[in-house]
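Structures for review follow.
Bear in mind these aren't lab numbers, they're just calculated from the coordinates by the rules spelled out. All figures in this text were calculated on a predicted structure; none of them were measured in a lab. Cβ atoms are built from the backbone, for glycine too; each structure is taken alone.
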Structure P
Amino acid sequence: MGINERKERERAEREQRIVAAARMLAERDGWASVTIRRLAQEIEYSQPVLYAHFENRDAIVGAVALEGFGKLGPTLRASVRRDASPAEAIEDVATAYLEFAFERPALYEAMFVLPSGLRFAKSDTPQVLRDTFGAMMAVVEPFCADPEITTETFWAALHGLAELERHGRIRAAFRGERVRRVVGMFAIAN
């Protein structure tokens with residue numbers, strides 16, 4: 001292994017430590033606790049070292065969010081039961097999406113709430129975001145003529161439900177019924 005390869009590997013390892021520390025702090029103490037200063041202390045590097053890897057906190061949040069999308073897409077795809085009807089597939093994805101939001105609140109917040117610098121629905125959208133969107137679109141597509149807009153609407157409905165429930169504005173006990181109603185709205189054959 002050459003010097004350049006070793007330096008690149010070390011850089012990637014440092015970057016991973018920064019991202020892991022940010023995620024851990026956010027999970028433990030909330031995103032308000034994740035500052036460049038606190039991260040530097042946590043991983044025992046100077047602040048300039050962190051800035052050599054990430055332009056600012058938003059870029060770190062973006063890196064955490066990318067990891068989250070790398071987990072959410074496969075989770076959504078795996079949630080669809082083997083012999084599921086198209087309507088059941090939408091319900092499976094909706095349920096898995098909401099479970100992801102509630103089981104990983106700090107990660108979900110990085111992905112969908114906090115400024116991250118990530119661009120959606122643009123030519124430079126990272127592939128992992130496109131893949132996650134594709135996992136949602138795969139279950140919506142059988143029911144509509146314009147699957148992209150319908151998937152955006154489906155995603156917005158699920159995100160709204162997740163955020164309202166996460167903040168105690170709707171009753172958790174009725175999550176299943178809300179999922180069934182959302183599925184009913186989207187699983188209408190043309």
Structure Q
Amino acid sequence: MTDRETVAVYDARAGDYAKLDPSDTPSETLATFIAALPTHARVLDLGCGPGTSARHMARAGCMVDALDASAEMIALASAIEGVKAQLASFDDISGTAIYDGVWANFSLLHAARSDMRKHLTAIHTALKSGGLFHIAVKEGIGEGRDALGRHYTYYTEPDLTALLQTAGFSVGPYRRGRDKGLSGTDDNWISVTAHA
């Protein structure tokens with residue numbers, strides 16, 4: 001289920017969020033993800049926000065489906081050439097073996113922990129055999145809200161690995177970092193690219 005308070009924050013702050021990453025070049029993680037995809041790959045940008053990552057993937061020749069629960073974020077993503085943006089929640093993930101890659105960059109951390117298993121299973125089903133799945137989350141334990149009211153579920157590396165493996169993924173090496181987000185706080189994060 002989509003957390004309405006979280007979506008309301010993103011609707012109100014879509015423009016501010018878009019300014020967090022104004023770069024004309026993809027991050028090293030995204031560039032590596034794109035390079036590992038086949039030519040003209042079909043990719044799902046899950047929780048696409050303003051379409052920053054989707055824009056880089058489209059410029060690289062990918063066919064990009066972008067989903068987000070925030071209407072204001074979808075309005076921004078829809079303006080990007082080559083990006084098919086659609087208002088949808090994590091519960092709307094569907095299809096069988098249709099994507100070469102799924103990019104969930106700091107989006108699934110807004111889902112309730114109790115829903116994560118079903119979301120990962122749906123993603124695995126939507127990916128082609130051997131397809132790539134990138135996920136980034138904030139590192140920690142428990143669930144809670146930040147200063148802006150957004151709901152977060154925090155994960156440790158063992159927790160996330162167990163969930164991914166249960167869903168059928170082969171898990172690659174983790175990356176770690178610490179960054180300042182929309183709320184202004186510095187937070188630790190982990191990300192990983194898994195294979196279907």
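Points to keep in mind about this one:
- Structure (P, Q) behind the derived value 35, 19, 13 of semi-axes √(5λ) of the Cα gyration tensor in Å: P
- In this comparison of P, Q, the computed figure 0.95 for Rg/Rh (Cα atoms, Kirkwood Rh), for residues 37-100 alone is attributed to Q.
- Computed 0.35 for FRET efficiency 1/(1 + (r/R0)^6) of positions 13 and 173 (r between Cβ atoms, R0 = 30 Å, to 0.05) - originating structure among P, Q: Q
- Source structure of the calculated read-out (distance in nm of label points 7 Å out along Cα→Cβ at positions 45 and 93, 3.7) within P, Q: P.
- Source structure of the calculated read-out (helix-only ellipticity at 222 nm (-39500 (n - 2.57) for each DSSP H run of 4 or more, over all residues; to 500), -9000) within P, Q: Q.
- Distance in nm of label points 7 Å out along Cα→Cβ at positions 5 and 85 - highest-scoring structure of P, Q: P
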